[in-house]
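Chemist: Structures given as structure tokens follow.
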Structure 1
């Protein structure tokens, strides 16, 4: 099973996107790892290494999908 990582910062845009992602991804194909970077600051470097520039963002099959614009990754450091 592949892992889909959803990075967010807890803002209303991020929370709305989180719910839509949770409802849309097939749980038989992907395990969804939701990462709140405002609370899990130790994972910011991981997000940057994956190519995340802003949140909310979904990393799926090593591809980054930026969803709208809630906050820059630099603002979360």
Structure 2
């Protein structure tokens, strides 16, 4: 029984040493990319990143074609 406890303590010690030597850089809670604002196309309603949209008078469009269609329909 004493040998079993001894080997269990040795196993736990080895496990603890291995765990403590792993790099702490791998934090799963931190986002890997910057969070970007999403906007809605004024013409069709699709959501897309703000950096990929086309803007016109504080309106957002998913394509130049939708911008032209919206401007033509509002005349």
Structure 3
């Protein structure tokens, strides 16, 4: 199992979603993808996209306007 880190701080839609999809394509089943960002819309869209792709959203944490979403492939 590997962890893939995607940092999209300062990026606006659709960049965080595109970067998440790229990471998902690279990931092997069981890998954890950790996406860090600060765009409010992306915080809602990434979990919805993960659900649509049948991926498990492990956690969504936010501190000082920066969020970290962990997804398992």
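Chemist: Have a look at 1, 2, 3 and say which one yields -10500 for helix-only ellipticity at 222 nm (-39500 (n - 2.57) for each DSSP H run of 4 or more, over all residues; to 500), as calculated.
Modeler: Among 1, 2, 3, the structure yielding -10500 for helix-only ellipticity at 222 nm (-39500 (n - 2.57) for each DSSP H run of 4 or more, over all residues; to 500) is 3.
Chemist: From 1, 2, 3, which structure was relative contact order in percent (Cα under 8 Å, 6 or more apart) = 18 calculated on?
Modeler: Corresponding structure: 2.
Only the coordinates and a few stated rules stand behind these numbers; no lab work does. Owing to the predicted nature of the structure, the values given are computational and were not obtained by experimental measurement.
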